[in-house]
Every structure is written in C-alpha cells, then in structure tokens.
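**Q** Next up, some structures in structure tokens.
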Structure P
Amino acid sequence: MRLFNFGADQDQSKLVADFEDACRSRKIRISTTGYSPDSFIYGAECRSVEDVDALSRVISVRSVVSMPLIRTLRPKMFNPKALPKVLTREDVAGDVPVVVVVDSGITDQIPELESWIVGRESTVAPEYRNSDHGTFVAGLICWGNELNPTVSSIDSNPCAAFDLQVIPNDDPSKGDTESLREQEFLISLDTALQEHANEFKVWNLSLGTDTICSLDEFSEFAEELDNLQEKYQVSFVISAGNFSNPPLLDYPRSKAHLETGRITTPADSVLGIAVGSVSHVDYKKRGPKEHQPSAFSRHGAGPNFVIKPDLVHYGGACSIDGSHISGIRSVNGAGSAENLGTSFATPLVSRALAQIYHQITPTPKPVLARALLTHHARDPRTQQRVPDGEENFFGFGLPAPVPHCLECTPYTSTLVFDDVLRPGYFLEWNDFPYPTALHRDGRYFGEIWMTVAFAPARGARWGSEYCETHIDAHFGVYRERVSRETGEVTRVFAGLVPPEHKNPGVLYESYQVEKLRKWAPVRSYYGNLGKSGERGTRWRLMVRLLTRHGIEEEDAFKPQPFSLIITISDPDKKAPVYDEMARSVLHRFQSQNLAVRTVARIQRRS
C-alpha cells in the first residue's frame, strides 16, 4: 500500500492516522519495516478480497498492488564440461576487489571457488537452500574470462566474492520451495548493508520480479534500492530482466514487443546500474546478430525516459524460437555448463565496476565510479557511441575492462572533475586549455567525449518527476560576430559537444526529457569537430544545477555532488594530446593525477 504524500503539510499525519485506523478496524496487520519512513509504503496482510477493497477505498491510499515476489532465473544448464584449471586465491598476490553476490547462495563444495569466497551470510533456512543460480553468478565474477576465453571484453583482473544468501529455492525438482517478498528482501539487504557497506562497494543483484516498469512512475522497489544506495554509499548492479514467452525478442524490435519487452522492476532504480545482454554469436536467421541485444534481454526506456538498461554485456544468445542456444559458461555442480540470461551479463559488469572502486585510491564515491564505468562504454558493434534511438536497447554500451577505462593513450587526454554545485550558482572554466596540437589555422580539430553523473535528489510523491535536481553541462567555443549595421564585434558562445546527438533546438520540456535525457542521473555527450574543424577564439566549460518542486528551499537540501569526465582525442592518432594537456593543466591550474593502486599479481605455483 502506498499512501499519498503531501510533504510537511499538517494534513499528512491525519491521512496516515485514517489509514491505520481503517487497518485496525479490520484487524489487518501492517508494517513499514524495510521501507523508508517518508515513503509512506506499507506491507499489509489482507485476508480477503473484501480487505483489499476496503483499504483501496480509504482516501489516503494512493495505490494498492500485490507484494512483488523476488526471484532469480531458474537455471537451465546445458553443454556440461569438466571444470578447467582455474586460478585460486593462492595464485594471486595482493589485495583484490570483492563483489557481494546477493542471490541464492554459493556452493562450498568446490575448493577452487571456495578460495575466492571472503565471507558468507544466509537468511534462508537450510531446507530451502538451492545455490545453483548464485554459484553460476559467482563463477562469472571469479573466473568470467577464464571460463569464456573466446568472449571479448570480459575484465581479466582477479576478483573475489562475498556470499549473501537471501533467495530461497523456487524449483520443486530441487527440493522444498519458498517465496521471497519484496519487503522481506529489503529487510535482509538493509541488515547486510549495515554490516558490510563500508568494506564492499559493489553488490550484484541478478534478480527481479515479473512486474514491467511503468513509464509514468518509479517502482517502490526501485525507490527503496535508491535510498539504500544513497544511505550506505554503495552501487547495486541489477539485471534488466528476461523475456521468456516465445517468440522471443527480435532486433529491431517489433511494435508489439516494444511494450511487452520493457524492463522489469527493480531495474528502474535511478542510482542502480541496470544491465542488459548482447549476443556473443551470430544467428543468420531468426535471431540476433553478434553484438546485438539477446533475444531474451528486456529493453527500456525506464520511467521518465531514463536510459535503461544502463549498460550491456555478454549473457548468452538464442534464436527467437529458442531452438538454437549458445550460452555463457560458468560453474555448475562440480564442473561447468552454459546458461543464458541478463542475470549472467550482470556479474561481468559488477566485476568491472569493482575493479574501478578497488584500483582508485582513495576509494571513489559511487557517482565517480559510475561516471568512469559509463564514460568508456561503447557500442559493441562499432566501438563508438551508441547511435541515437538505440540507447533503450544498448544503454551507454559495453564497459571497457580495467585498465583501459583508467588509462590514456599518447593521442588522448582525460580530465575528471569531482565537485559540488549549489542552487543559483554555476561552475565555469572560461579559458579551457584545449591542446594546441589540435588547433591549426584558426580552427579546432578532434573528437570529444563527455560524461556527467550525479545522484539526484529524489521525491517519490512526484511520480515521473521523481528526480528533482539536474546537472547541465556545456562545452564549446566563443566566436566573434560582426554586426552588419554597426560593425560592432560581439562574442557568442557555440556549444560543440551536445548531449548524445545534435540538438535541433527544440526547447519543450517534454522533448528535453525524452530526447536529451533531462533529469536523468547520467548523460553522455559527444562532439566530432570534423575534417574541416570548427572556428573559435577560446574554449569554455560550464556546469550548472537545475532544481524543481522548490526543493532548494527545503532545510534538508544539500549541495549536489557530481562527476564530469572529458576525453579529448585526435581521431588520426598522431597528435601528442596527452603530454600537451598534462603540461597545460599542471602549470595553470590546481589538479592531481587520479591515483591508481598497484594491481594484484598472478604468481606461478611452485
């Protein structure tokens, strides 16, 4: 049950009291445990249709839905093989990152895998435990590249796992079954975060519900995951959901599938990173081509046109009739097998994100880690930016493995801005040090990639206007304009790095939201100055904060943190861009290199 929320209005307490009185009069047990105090969400144990009908008539009740059940994809293992020789923890010297596997548990019967498990907790009774799904996920976190040597772009750095077993068995062939409700899951997750959030920053949620996300409002499940991520300063990596009703999803999607194939909750989490799957093989007929979205992978957009999934990775492939299957390989029983699903693309993104958290020192905030992960993501088909119109299927692309997302080449330079903004103020760099090697005959050349990420202030009571703050960035040049009548010279700013695609100048709010992703927590920008270059006198970078609903006037409002990443590159791969930018920035401005830890070393067994 969700109640209306009128904020600090004195009538709010009366609405809550009326609802609770109605529940008491019918002896309906209610609980807010697991939900934020200001969400006004209740779990209610209704015994009959009459109970539900009675509560739905209470004036303070905004919505009534059946409590979602949390589930994982029931594993369908195929093509079994013996487990190959793989690395154990003893083979690796130094610290390694850890991903928390929030799942059905990880087997302790494989010594090689057990060496990578740094800890275990369980809220599942022994008679309801079935660790098949969680073990498969953990195998991809610990050995993703070793078990799938022919699949590209899987991070190869060592990674360990923490086993958080919260999901009971739902497969009758594996024993007694039990269900897990959303509220129970949130309570278990909050308890674990209290204990482990300071140590482990990446939490893999290869799970979901059967509820398709609304376009008009964010789900209660996603809102609570956002609250937990903000409270504990962690990142949830969440599967986008699987479409399982044949015929499966072709690409390009049919008109009917555009609606029925959208993501399921809680992949609409604004602060979470939702992951879709792309195919690692090529189906010539009735199936995806290589690097296209898998036939089972659900697509966006999310509520209010937020880009979902955020990223993609390889989670297996099949034809749309399901007759041909090629899965991703991981641990099954004492050996290995193939399986497919967005559940198994998700841990490949989790391990890449964990490497970013681990290798940067001091440990970055979630916003910076997300910005770095997104900034270097590319369309797996072209290694370029995902074309406009396809972001609902590919998100921002497939993330680059570490160290590629933390390094520069001689012909590229990347700057990272990590700062805060206050309402009514903006940050401006009015003479940005563009590399002189890309400035010829009064014109600028080059390719520019820009990503801005932030954790927006949020208000669930506003429906689709859930995000209440927005970071807007502009990067371009000043040009001189001479008046024909007076000869007066004026200086005009021209933006050269637009959000995602060239802005045709439509200023309607609905267009800004749908096409330019206004109010979204991550935006990517791209500009190619072309063979002829762009004229201008000097460069300007400006970042500003936008707010709505008067949130800036609230006492609890805090300055908005954000991370902005800019990469300037010579497309011809010749100009010494890195050296020039490094000298210019270090001599003229206060800055520092992004500090990276020494990576763990693989050592030979004696």
Structure Q
Amino acid sequence: MSEEQGKHKTIAEMASANEPIEFESAVPKIRQELLKWNGWGYKDSGFRVNDKSMIEFTGNRYPIGNRELPYFTKWCETTFDITWDMKHTSQNLPKHIPEPILSAELLEVIKKLMIDYSIDGVDRLFRAHGHTLREIYLLKYSSFQRIPDIVLWPKCHEDVIKIVNICAHYGIVCIPFGGGTSVSRAACCPPDERRTIISLDTSQMNRILWIDRDNLLICCESGIIGQDLERLLRTEGFTCGHEPDSYEFSSLGGWVATRASGMKKNTYGNIEDLVVRLRMVTGRTEDPVITLERSNLVPRVSCGPDFDHVILGSEGTLGIITEIVLKIRPLPRIVKYGSIVFPHFLSGVCALQEIAKERCQPASIRLMDNEQFQMGQTLRPESGWGGLILQGLKHMYITRIKGFRWDQICVATLLMEGDVAEDTATQERKIYKIADKYGGIPAGEANGERGYMLTFVIAYIRDLAIEFNIFAESFETSVSWNRALSLCRNVKSRVARDCKVHGISKYFISCRVTQTYDVGCCVYFYLAISSNMENSVETFEAIEHAAREEILANGGSLSHHHGVGKIRASFYPEAVGEANVSLYRATKAHLDPHDIFAAGNMVSGNKSKL
C-alpha cells in the first residue's frame, strides 16, 4: 500500500489491522478557533440576553439551542434582583499579556527538537488557566500575573522525554495541559516562578495505539478528549463508559491526573477502576530509564504497592502521563431513562441509600434538591422541549392528590444500561419499588433524559451570570450515608450565615447527590451570590472557603473528583494527614528531583491576586 493510500484508510481498517488510529479531533490544535478563550465551551453556544431582555441559548449543538427561555429569565430576575441594562461587558482581550521569559539560546534548542511550539500571547494565555471563578474573572476583566512562556505540542511519548530532558538541563518548569477544564486552578502558573515555564499541551498526543477485542482493552495517548474517545470506540462497537460532566472537552490524561469520576460509574467504575496500566515520564533524567510503567497487562497483581495509584491523582506534579491502557465494554443494547419525584430531600436520600445497599443502582442515579429542581424547571422554552410539569406529570396531581409541597419536592433522574431486556426491567422494578417505599412517584423517561441532557448546558450559565455581577461556582465532596443529610443542611446554613455577614442578600445554594456507593455518596453543591462590591471575587471565595470548612467539619472529604489543585491546597494536610503529606513530598523529591513539574498543586501555598 502506498503512503497516500495509507493516509486514507478508515478508522475501522486501522483498528482491524491493530495500527495506531490517527484522526482529526473535534477540538482543533489552536483551540480558540472553536472554543471561547474567556469562558466555557464552544464559541457559538451560550446563554445571552437578547434585545427583548430575554435570556436565550445560542447555537444548535444542544437541545435548548436557539430558544428563548422566559422562565429562566424570570427566575434570574427574582432570585438575584437582576437589571438587564446593567451588563458588565468583558474585555476583548486582556490589556496586559506578560512577556515570555525565554532566552534566545533556549528557543534555538527547542526549535531543534522539531516539536511544534508557540510563543503567541493568546496561545500562552489559553493554557494559563482552567475554569474556576477567579480564573474566568481574570480573563474577562483583569489579567494574569504569570502565564506559560512557551507552548509545546508533543506528538508521542518520545517527544515528551525530549522535552523533560531539556527542562532538567536548562532548569525549566513544565506544566501539563490537557483539556483545560480544571476547576482547582491546577493549570495556573505560580506567580512567583521566575524560571521559564513550558505548557506541555497533550492535545496532539491523542492516538488510539491499539484495541484488544479479546481482552476488552484499549491503549490511548493521554491527550485524547472524551468525546473523541467515545466516538471512535462506538464505531467499533465499544464504550469506555467514563462520562464526567466535562466529557466534551476534558482529556484522558486529565481524568487520570485528577482521579476523575463519571456519571455512569455504577456500571463502568471510576477512572481508577478502568485503568489497567499507565505510562508516565518522570523527572529522573539521570536514570537510564525515566519512564514509570508496569511491565504486564493483567487484571490484578499482588506485588507490593501499586504505583499506578501514585500517578492517579498526582495533578501534573510528578511527571507527564503519556499513555493509558483502559478497560472497555461492548456497547449496551438497552439504554433507558427514568425519573422519580420524592416528597422531600430526606425521602430521596433514604431511597438512594437503600438502592445502593441492595446493589440495584442503574448506570447513573442523581438526586436534585428542591432548589435545584426549581431552577431546572426554568431551563425550558415556553413550548416544546418542556420541563417536568409539561412532560405528563401534573402539578395538581403532585400537590393536591399526593400532598407534596412544591417548595419541598425533589427529583431523581435515572439512566439504565444493559444487554438483556428482562434484566433491565427487573432492575427498574426494584428501583421503583424502593422509591415507592419512601413516597417516590415515577415521573417518566422524558424527564430523566432531559435531566441528563441539561448536564452539558449548565456549565455555560456562569459566563452570562458574571456579566451581571452574579458570581458562581460548583464544589463537591463525598460523605458517608449517615452524615449526608446533616452535611447538606449545615453547609447551606453556613452559606446563609456567611452571606449575611458579608452583606449578601441575594444568593443561591443548592445540592444534588450525583454518585452513590455502599458506604456513602458524592454531593455536588452550586453556589451563586449577587454582589456589586469591588472585592466580589474575594467575598465569594471567603464564603466558599467557609463552606469547605463546614464540609470537613461534617465528615465530608476534601474532594470526590475535582482534585485539590491550588484552590484547596490549604486543606490538604487536614484532609489526608501529615504523614501522607510527608510521603507525597518524598515521592515528589524522588520522581522529580529538579522540580520540573512545579505546578504547585496540593502542597503549595501560592495564591494569585486580582
């Protein structure tokens, strides 16, 4: 076969020949061509206020695209006392982009690597941040003190080794950049770092190296993003099953580096359950081999500590993850949605706990509290793609016949996957029987499907909110079942008290249970405040910090799946214990003796100023 013919082989042909699969990613190398440089997601998608003072969602990528949202408009006006003519328009580009700290000698050395690079200001800025409130505020209204000095796009494991060797020789910092969806400030450059900083963008290192159909394994380079991985697997009749809320844009390497969790973990597992083998380039450049990897591909070993679990959750501080072997599964033949209305949050949590205890959880089950349910009801047009009330479950039936209070009800959404209709039906019957025990009413498939479709839309809300002085963020935790309700109640009370202390009269705090386990659950909070103060971001961060203190005081974890980064680093010793901090530092010193991977996550006290 000629080289030209080889370039035009189909995905299926490459997969059947077990050749590395190269493809055009849904997100281009120059990401700002498709994605917002100062906000979430696609440039053509998002919430905006039109000339009728009505919120609408632009673009046609999502079900509510090109639709006006009158109920959401009214909800925002009522909840936050918004005046739509008081828009705080964001800057086109920051007035100041720091000049690169990059010597002519080093640039020449980098050029000789024959690895794509850029010192363009916007390219560097795009890779200087993730998606916390502070980072987005800086992009829209201020500037960063420190950003990467140069961006490099390696295409394979060997390219990464070359880059790390140069970093060691010239005293350079290397911060990996995957999908850029971090919500922990993990990608931010420490502001006092005076060494040259390379942003190692893994996006061009995104091939599928092989698929093993017999053993249900796939080997991928770490830069592949979720939507690409799933699309390519589906063409072969498989799925990875890992779907975090950031799945459209986040990378496989990022999932590993943060110990990510997906909404369908009940069926497919969290990322640590899916990983079979990892490959990471360390900073031990004096050693003959600087790659950390296990020698075999087996389901389990008993050979001392599993050092793959040292890489998992390392947040870019121990090395560069380059290749991952994952478990895959055949595509399910049956995919079915469902939903249940409960009289209050207590009954919903009790039902989810029993469903977990009986081991009949569907692929995903999520429980929204009343505040989140009420908000979700508004994210619909006046007609058409309707909400719960318009999808067959009548307000009168819930409130007058069943006696539910509209200001207390909550809703669980279900996603069931399987291969045998009878098995799925049996699981469904068990779930609804348990729900009935706690007063739950089945609310139909359409409402369940709608709930999951909204997952990818909600992330766009903050970009609109911040333009009208609404400052918002999400944060999460894991907690045992016996403390889940008190944790949710006490965190909400703490937020209410602290908002009053800071003079915040208009705010929103809600929670949902997103993942369930035998011993507990993951709880996800949404917090938003309306503030016209000059220090609004700091005020929000103080309230969120206090909420995190309350979470820890009530037995919650520091994070279930977002990671630590810099934003939660001050809590890290309390969360894991001083002995574990010492063990992490010793591991860091051994694997990265030159402090190449100096992102400053987990143990650093660095905090940028506005």
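**Q** Using helix-only ellipticity at 222 nm (-39500 (n - 2.57) for each DSSP H run of 4 or more, over all residues; to 500) as the calculated read-out, with -6500 as its value, let me know the right label among P, Q. Show your work: numbers first, answer last.
**A** On the way: P: -6500; Q: -9500.
This figure was derived from P.
**Q** Check the numbers for distance in nm of label points 7 Å out along Cα→Cβ at positions 334 and 486 across P, Q and tell me which is largest. Could the numbers behind the result be given before it?
**A** Values: P: 8.9; Q: 4.0.
Going through P, Q one by one, distance in nm of label points 7 Å out along Cα→Cβ at positions 334 and 486 is largest in P.
**Q** Can you say which of P, Q returns 1.04 when Rg/Rh (Cα atoms, Kirkwood Rh), for residues 302-429 alone is computed? Please report the intermediate quantities before stating the final value.
**A** Values: P: 1.04; Q: 1.12.
The correct label is P.
**Q** Say we calculate volume of the Cα convex hull per residue in Å³ for every structure; which of P, Q gives the highest result? Don't skip to the end; give the middle numbers.
**A** Details: P: 185; Q: 166.
If we compare volume of the Cα convex hull per residue in Å³ over P, Q, the biggest value is for P.
**Q** Can you tell which of P, Q yields 4.9 when distance in nm of label points 7 Å out along Cα→Cβ at positions 286 and 462 is derived from it? Present the calculation step by step, with values, prior to reporting the outcome.
**A** On the way: P: 4.9; Q: 4.2.
Computed on structure P.
Read the figures in this text as sums done on the coordinates, not as results from a lab. Since this is a predicted model, take the numbers as computed values, not measurements. Cβ atoms are built from the backbone, for glycine too; each structure is taken alone.
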